[in-house]
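Trainee: Please find the structures below.
Please treat every number below as a calculation from the coordinates, not as lab data. These figures come from a predicted structure and were not determined experimentally. Cβ atoms are built from the backbone, for glycine too; each structure is taken alone.
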Structure 1
Amino acid sequence: MNRRAADGDWSLPDAPWRTRFRRRLRTWYLRHARDLPWRRTGDPYAVWLSEIMLQQTQVAAVKSCFERFLRRFPSIRALASADEEEVARLWEGLGYYRRARQLHQAAKQILAQHGGVFPRDAESVRRLPGIGRYTAGAILSIAFDARQPILEANTMRLFSRLLAYRGDPASAAGTRLLWAMAEAVLPRRGSGSFNQALMELGSTVCLGRAPRCDACPVAGLCRAREMSLTAEIPRPKVKRPAEHRHEAAVVVHRGRRVLLVKCPEGGRWAGLWDFPRFMVPSEHVAASREELVAGVERLTGVSIEPGERLATIRHGVTRFRITLDCYAARYVPGGDGRRRPAIARWILPGELEKYPLSTTGRKLSRLIAEKD
């Protein structure tokens, strides 16, 4: 590698290296590419959908959701015309629900500004909600074979090792270098399949903790392997310590109906529905009767008589480790109905399947359905 990068002393690969790299990668991909549903179509809408779903989500989780989503919303026009809550309901299982809302907003924008046809120019694509440089490059290269580079978690790791870059790949200097690498290796034609091959190699062979160098088609071109640095590259992220939280969720019964509240804008799970949920002051002690009564009243204006604890669910959301105690409660008439900070609805347990809920909310809804 002898072509000087724009930043620091790092050099990018020369022409002979790039030729060998492309040839080996393409040959490997022809033999080892996984059969994934979004690879069976060149429809820009399907490609866009898959790229949004795959952000921070494992392939196995995306496969079934992708096909289910396409059956219900087979076109951009169908998605744009849908109700946002239905879009969110079909997104369940993927998490990061902001992506679903941005996807829905982008579909409306494409319908309004591009007649329902996914745009082919990078500037228009990057103006769509939820699409940055990487996602735009992936969609345009895969759907239209545009010569667009990509850089995401798997290719950042792959390029860092190929270059033996020991700096922080997420830093400004690291990002500039790795984008330059992505542009340098890109072929003149066939950019879509080449970019998919890069991501496939990174996600199945050049793994983070235990790279499979013995199965790598470009191991002989890797500077990190040559220098015995694959275990050290890329530099591990500095992890913030997990923050533990104790929360309570209350299933309030009013006859046969239960109370749901809509999660507010700007908060966790914005736009979804949930049972009244709030933090409990103590990390290790169950909520008191008074805390349950005050929490539900503060959130919904509804008075309750707390009952049994239904379940305890432990889960993680970003950096938080949450212990969620779930309680049953009975509605008590005569509460301060004027205080309704949250949007709330009384619904039958059988209607819960229609509402988009968080993962824990869905678990609790199924527990209610079993008891109903």
Structure 2
Amino acid sequence: MKNICILGATGSIGTQALDVIRRERDSFSLSAISANKSWEKIIDIINEFNPKFATLMDSIAYEKVKIYCKENNKNTEVLLGIEGLNTIASLDEVDMVLTSVVGMIGLYPTLKAIQSGKDIALANKETLVVAGEIIMEEALKNNVKILPVDSEHGAIFQCLRGNSYKDVNKILLTASGGPFRGKSREELKNVTVDEALKHPKWNMGKKISIDSATLMNKGLEVIEAHFLFDVDYDDIQVVVHPESIVHSMVEYKDGSIIAQLAAADMRLPIQYAFNYPERKEAIIEKLDFYTIKSLTFEKPDMKTFRPLKLAYEAGKAKGLMPAILNAANEAAVELFLNKRIKFLTIGDILEDAMEKFCSKEKFTIEEIIETDKRVKEYVNSKYLT
């Protein structure tokens, strides 16, 4: 029996992870969960899975869940805030931590989990983007597995299995292209928030959906792939694949390309990470090749979707530059979702922040947090008008 802690249990990834646990109760036990404000969903999870711990980031939500557990004689201990996250991520009884919270908040508990010897099912992009070198060094030092939980990196992880990393020529990172694939900058000038949130293939949270629309999501994945698989940025090629059937590929030095194909369903990479190195019976709908009419591949338009181009530049700049890029993007997406800026202004903000703030080669976690704060304050002060 493997004991799982889910950071971000009420979001898209967390909800699908619960489905995996629900289907494989003989293999997994849910020891701890967290959420931001979704107290009603947390209560539902407590009633179904009876975890030992639940952490809420919002104080009002914390009080509601705490009162419910007391009045209904629930054994779940309710915790509050970042200290609660750190506590459940490092519990002795936990074997694996799924980090599926959105944003920088996932950095500290992920690091705590690694230092406590927990394997990480990683769905929080920001952790590797802003602190990839630190995280991978800590994982190596503590003999911890970092198992990617997204369709692309999960696919690459599978394509590399049984092969030597030294034989890799390049990684082919696929992208659906988002809701605006093929659109020009002129056509994107006045797109609405609702239009940007309508992803053609995946059901995701608001922040990730906007990142997909700008192709920033793919840019973050490029930086992730660099750290996860120790591949140079010049050897990571983004390929737009609108059908979202090929989830990524690896090209080897002999010219062979190994691809991972499956239905567009996040439960597969979650299930694979939870059970690694084993495979279990399918939780997703299997592909029927007789019904697949075509698979198409395109070059991404980095002039129109500048965030992808800027992510490559930030990654190659190293140091704190990916953290600067990430902070600016988080602030810009929030402004766009609140209808304070236009869609294309997101790219302007990223470029502005990268020019405004200086990077440094060596840094601490505390310096990452401070940089994140300064960049967001700058963006909000300049663009929140």
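Trainee: A value of 80, 49, 34 was derived for Cα extents along the principal axes in Å; which structure in 1, 2 was it taken from?
Mentor: On the way: 1: 80, 49, 34; 2: 58, 53, 41.
Attributed to the structure labelled 1.
Trainee: Check the numbers for FRET efficiency 1/(1 + (r/R0)^6) of positions 33 and 161 (r between Cβ atoms, R0 = 30 Å, to 0.05) across 1, 2 and tell me which is largest. All intermediate terms of the calculation are to be shown ahead of the outcome.
Mentor: Numbers: 1: 0.90; 2: 0.50.
Top value of FRET efficiency 1/(1 + (r/R0)^6) of positions 33 and 161 (r between Cβ atoms, R0 = 30 Å, to 0.05), among 1, 2, belongs to structure 1.
Trainee: Here is a further query. Comparing mean count of other Cβ atoms within 10 Å over residues 121-128 across 1, 2, which structure shows the greatest value? Please list the in-between numbers first.
Mentor: On the way: 1: 16.0; 2: 27.5.
The structure with the largest value is 2.
Trainee: Let me ask something else about it. Given that mean count of other Cβ atoms within 10 Å over residues 289-296, derived from a single structure, equals 18.1, which label among 1, 2 identifies that structure? Show your work: numbers first, answer last.
Mentor: On the way: 1: 18.1; 2: 7.9.
Corresponding structure: 1.
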